[in-house]
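As structure tokens, here come the structures.
Every read-out reported here was derived from the displayed coordinates using simple, explicitly stated rules and does not represent laboratory data. All of these numbers come straight from a predicted model, not from anything done at the bench. Cβ atoms are built from the backbone, for glycine too; each structure is taken alone.
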Structure 1
């Protein structure tokens with residue numbers, strides 16, 4: 001059953017921007033609900049990937065630096081992706 005949630009105008013604009021990018025990528029209309037679920041699924045995938053990498057730390061004895069470098073790289077990619085989303089949302093506001 002549909003429900004109403006309250007978000008700030010800024011959050012609404014960023015969600016709209018993300019939904020429009022998702023629409024362009026998928027080639028079809030996308031609801032706010034689908035956009036939010038996509039964001040949540042992406043977050044879950046990142047969390048699972050991090051947990052798997054952390055569990056590998058103990059397995060890869062002597063390779064601690066390589067695992068830590070991989071984790072750092074994934075974090076940097078995530079920070080970069082979030083930065084691009086923020087910039088595109090700001091551009092949409094201008």
Structure 2
């Protein structure tokens with residue numbers, strides 16, 4: 001399965017990494033490395049994480065990682081996983 005990261009996800013991720021880096025650059029780098037590792041493992045078990053609380057679609061899932069929610073869509077027709085968004089789990093994403 002191919003993993004696709006949306007522009008919205010990438011922009012949000014950079015904001016999070018910048019925020020973490022203000023206190024500790026190595027913590028920011030470690031956060032990214034471990035998050036990428038979790039995302040890289042998604043093709044092995046794409047339905048491992050819970051059905052999304054924010055969408056009424058069984059193919060959209062919420063992966064919780066260190067207090068952040070990563071929303072992704074499993075697209076079996078295209079044999080891909082689309083990473084849609086990342087946000088603090090206490091703040092749902094804004095639909096823009």
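Results, tabulated for the structure shown:
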quantity	calculated
Among 1, 2, which structure scores highest (criterion: Cα Rg over 2.2 N^0.38 Å)	1
Structure responsible for 34, with relative contact order in percent (Cα under 8 Å, 6 or more apart) calculated and labels 1, 2 on offer	1
Label whose coordinates, when Rg/Rh (Cα atoms, Kirkwood Rh), for residues 29-84 alone is calculated, return 0.96 (choices 1, 2)	2
For helix-only ellipticity at 222 nm (-39500 (n - 2.57) for each DSSP H run of 4 or more, over all residues; to 500) computed as -10500, the structure of 1, 2 it came from	2
FRET efficiency 1/(1 + (r/R0)^6) of positions 5 and 53 (r between Cβ atoms, R0 = 25 Å, to 0.05) from the coordinates reads 0.15; which among 1, 2	1
Parent structure of the calculated result 2.5, given that distance in nm of label points 7 Å out along Cα→Cβ at positions 37 and 77 is the read-out and 1, 2 the choices	1
